[in-house]
Structure I
Amino acid sequence: MKKGNCLNSEISYEIAKMGHFDQLTIADAGLPIPLGVKRIDLALCPGVPSFEQVYRLVLEEMHIQKIYISKECEEENRKFYDMICADAERLNVELVEVDHTTLKELTKKSKAVIRTGECRPFSNVILESMVNFT
């Protein structure tokens, strides 16, 4: 049996396959998922699971070097924005703010999009993988 906390086989598999600069998106319930990008749909009902639950689990499983976030969330979803900024600082990773249209375009390069039940606006991030040879 797997030792880590992530019991979802699809999420574990996608993270295990990631190489340097590969990207994984964690999305709210409304983010459009581009054709051809793997969808890992965890949404059960509004708010379940929350963005934060899924995001925290992925951070435990994945080495990241960069977080992409929508500029719009600073005003539209301040609690979310502050959480992501604090994590970027704590993890010493680059935080890249782009407009929401650009973020949606960037999801086309993601290896997968994990859809949560989150219904707060602009609750989406793209995590970029790093290589950790320690």
Structure II
Amino acid sequence: MRYLLDTNICIYCTNGRYPQLFNRVLSRHQMTGVAISAISKAEMYAGSYRRRSPVVYRQEQDEFFSRFPSLPFNDDAADVYGRIHAFLRDRGQLMGVADMQIAAIAMVHGLTVVTHDMRGFARLVDLPIEDWTTE
């Protein structure tokens, strides 16, 4: 496995905002492996409960998620999260909790985060990031 999808990429895949993105994700998954974090799933599930048809949206999400392994936020990720938080806080550059958790999961597993939020994740110089919406 080589990549971890950020929540915004998962959203774009399910809502069709970037029509070619879903095919890129599936292609890269078959070639090198793509995973989703439990954090991204939680963020998307929270969004589905706010929709007019939460059951329909949740089914679409679950269908998308079923294609990829899900990585948990575990004790190792908690340790890396602590280092990320301290590093960014000392520089006055904190990012959202969920983004720091996703970054920690990626770092524990040696994965590249695929995100459209290049500016936010670029604060972590040791974290490889790519934006597949621009390819």
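A short reminder: the numbers here are calculations on the coordinates, not readings from a lab. Not measured: the values here are computed from a predicted model. Cβ atoms are built from the backbone, for glycine too; each structure is taken alone.
Given a value of 22.4 for mean count of other Cβ atoms within 10 Å over residues 6-13, point me to the structure among I, II it was derived from. Only one of I, II returns 22.4 for mean count of other Cβ atoms within 10 Å over residues 6-13, namely II. Given that mean count of other Cβ atoms within 10 Å over residues 30-37, derived from a single structure, equals 17.2, which label among I, II identifies that structure? The value was obtained from structure II.
Among the shown structures I, II, from which was the value 3.9 of distance in nm of label points 7 Å out along Cα→Cβ at positions 54 and 86 calculated? That value comes from structure II. Here helix-only ellipticity at 222 nm (-39500 (n - 2.57) for each DSSP H run of 4 or more, over all residues; to 500) was derived from just one of the structures I, II, and that gives -17000; the source is II.
For which of the structures I, II does the calculation of distance in nm of label points 7 Å out along Cα→Cβ at positions 70 and 126 return 2.8? Don't skip to the answer; put the middle values down first.
Values: I: 1.4; II: 2.8.
Checking each candidate, the match is II.
Looking just at mean count of other Cβ atoms within 10 Å over residues 62-69, which of the labels I, II belongs to the structure with the highest value? Checked I, II; max of mean count of other Cβ atoms within 10 Å over residues 62-69 sits with I. Comparison across structures I, II (criterion: relative contact order in percent (Cα under 8 Å, 6 or more apart)) gives the highest value for I.
In terms of percent of Cα pairs over 18 Å apart, for residues 38-101 alone, which of structures I, II is highest? Mind showing how you got there, number by number?
Numbers: I: 44; II: 50.
Structure II comes out on top.
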